[in-house]
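Engineer: So, here come the structures, one by one.
Coordinate-derived values only; no laboratory data. These numbers were taken from a predicted model, which means no experiment stands behind them. Cβ atoms are built from the backbone, for glycine too; each structure is taken alone.
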Structure 1
């Protein structure tokens, strides 16, 4: 889908007056023009279908039909109401009559027409379980391997032949390693395909457990790999991805076959005209071809495809820049592909009209949503944006007041001693304050937690970012200065003595480096506030009724 409706992102329209969306408990939605509606805005209605289309896959139509809504449903409906209010205002101002809007919507209607038809064609396609299982195994498969790395290809080939002939890999490996002709590599863990060098991954991909690979040349030498074992661990995300890919492949195969049938039944190509088209020839030239009405393809139920149509499509796709000779060469190379793509689009549009797709609510709702999003965008540009322009002083003022946001986290150099009890820790900290050497104390102080104690943390004076420390430790070190000592009681029951060696204060990023990001942030906030205020005023002037209640 190549078009975008602003309601989906909610970039500018923010939630307003959600309390107004409360209705009677369990109240079924009213019906307007044969369709359940979730709100009326002046003389316009917002249908349940329109709301479900914007909420997406999480929408519970049966629940919504009874007037019961989750917070996210109410948020989307609120946005729809606000957009409807602003689009109505834009219509009064004549913004919706702008030629660029009409042209944009006209072009997009054909895209939407094809999308709705395509969705109807593939709606009953289900992924083949066998294909899903096969792809799933490819995605999750892991290998346990052992390998020998040789510097001499001949030695590698001889060893590989010996192993393939029945000799034990371990015996051959021991002999070659002892003779220093090879180096053995391997571990007891399983590895995914991505963990291996591409040549090795390719070599073992089709091997069953127990088999040995051909000699594989890599940068370090020549490798012989034995597949010790293969496993397929459970991975719900990988299974979902396999289902998605297989479904997409099957849907595409169905659409490709369908388009071939349409072309065979409804399109006739004038091959003589097509072959005679030469965009590199000096005559008649590109300008003349853009006016050429000769028919390249007749399409039943649609306008014929002319030389001018094909030339214009190619020009738009491939004719850019100053190297016109190269561009014309590309147009020649791509003319048959362009013909196929253009015929396919026209055939789908014609079939959609034959099937009455243009009369369905699914199509009309998308057209309406897209048109409203375009009008809404133009309204923003003409009415809200001029009032939302940023001033340099505003950006500088924000930067000065939020320097911390544009500074990297602070850093500390600290050393630590971990004790199993409070008294031992306090004794150690007292001795440090009295001048005891930290290293001597670390080696001799009693009551310290052993290095293998679960959860013990060790700091050896290397810099650490403050925000990487546990929350409690951050609080214990708050405001600390170099040369100070602090105590920290950990959730694991250990008591730490922390010696602060250095406090590294970060510098804020230069204004020039963050100016653009700040300006965008402030501009977006102004834009949202502008839309919010405008929609609030329109709500005061327009009768808005909503029929959803928030489920408690």
Structure 2
């Protein structure tokens, strides 16, 4: 029992040490938000949480975010604000400081859980005490996970994929464990949920084929899981947004066929291997799935061993997983298949699949499950090498790990440089003293027209948050296009007819409508330009200074 607890402590220390070396322990400070606001992606995730925490505690759906995009009926789900943590911290809002972030805590938890589930998964392949611990280090420095530290913090939760693979390979099937994991992934990010659900479905099929579990148990568990998922989706606000499938980008955010051996990203992940930069497909960095030179070397070794005994993979238990990997690979490379700079094949998407493709347009991410299986495959064959002592295998693994760390050192140093040290403070251009007066008078901030990610959205959301103002715009991963068009039409009509909301401060990005507002402006209203912003303040007595 003592040894068992020591292993858990070692896993915890492994994950926490990786967090301290790659990230920065300073981000655990919940009032440290400057590092978040320096990145556009993480900024709108943070603002999603800041507006959500002000929503009524008792509302339905519970995930509704009415203050962010007032007429758009959006939810915390579509701001990628890690809804799981948002729901946990929201009841404590009265006790929290005005500016509070949990993203640093989330990143630390992800490092620790990544180490834990990698260790649990690898422990299924060997009885040795130390090999799984050493093998888990490869999972902690996987390039396709660490690159999510560029601001996609919800997508950093790759540990749910490792947990799903661990549940697949262990002998017993536990309904509650699977249900809990699926619900957790649902409240982290839709992409992770879709991948975990795929592993779960493959697990059910393999247990039916191998008869590890009775059909009645599996069907009962599947029905319970589906009902629970639908209920949680409804409560958390997944169904608040419709008409979101035609978002485009499916064949832009794809995976290139050379991605597993291509270290190209915004930063390079290898000194030894060359960057195979694509031409004209800027967004292919979303499909980064570089395995790392150490894993590639072990995969070559494993494939050579497999050639002498191919029957090791010809098992019923692995068949559903192989089929899942094929489907995920086909989806991730999209319907425009490329190898390097060469477009190989293009075809039309089948009816029905286009809905899924439109919803999950960043298809290159779906290869993550396959990538982790390749990690497990490489380490499995290394663990099972006959005629070599485990101590020698351990030394060999650590040497290969050291080579991969050195090879990825440039990217790792770049990540560390973005964390360590004090980031520059977030400075808003909205410095005129009238802004504070506006914040006291108006309860709403309206963009004309309302948009998703409008110009200067970061500064506008910062201003609205400080003054507890609701906004008619926002930054959302998905948005209801019909509601957005209707809201834009209504506000355009109100401006043209001079029917302004006395509780709203208007910010104009459409200069034609701005000119219309100026021409019809009443004496009791103020139309002016302050700090570069074109504003209309209904019923405001006067402006102290304009520019």
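Engineer: Which structure, out of 1, 2, was Kirkwood radius over Cα pairs in Å, for residues 42-153 alone derived from, given a value of 19.8?
Structural biologist: It must be structure 1, since only it matches.
Engineer: Follow-up. Once relative contact order in percent (Cα under 8 Å, 6 or more apart) is calculated for all of 1, 2, which comes out largest?
Structural biologist: That would be structure 1.
Engineer: I have -0.89 for log10 I(q)/I(0) by the Debye sum over Cα atoms at q = 0.10 Å⁻¹, calculated from one of the structures 1, 2. Which structure is it?
Structural biologist: Derived from 2, not from the others.
Engineer: Now for a different question. Given a value of 0.00 for FRET efficiency 1/(1 + (r/R0)^6) of positions 82 and 226 (r between Cβ atoms, R0 = 25 Å, to 0.05), calculated from one of 1, 2, which structure does it belong to?
Structural biologist: Among 1, 2, the structure yielding 0.00 for FRET efficiency 1/(1 + (r/R0)^6) of positions 82 and 226 (r between Cβ atoms, R0 = 25 Å, to 0.05) is 1.
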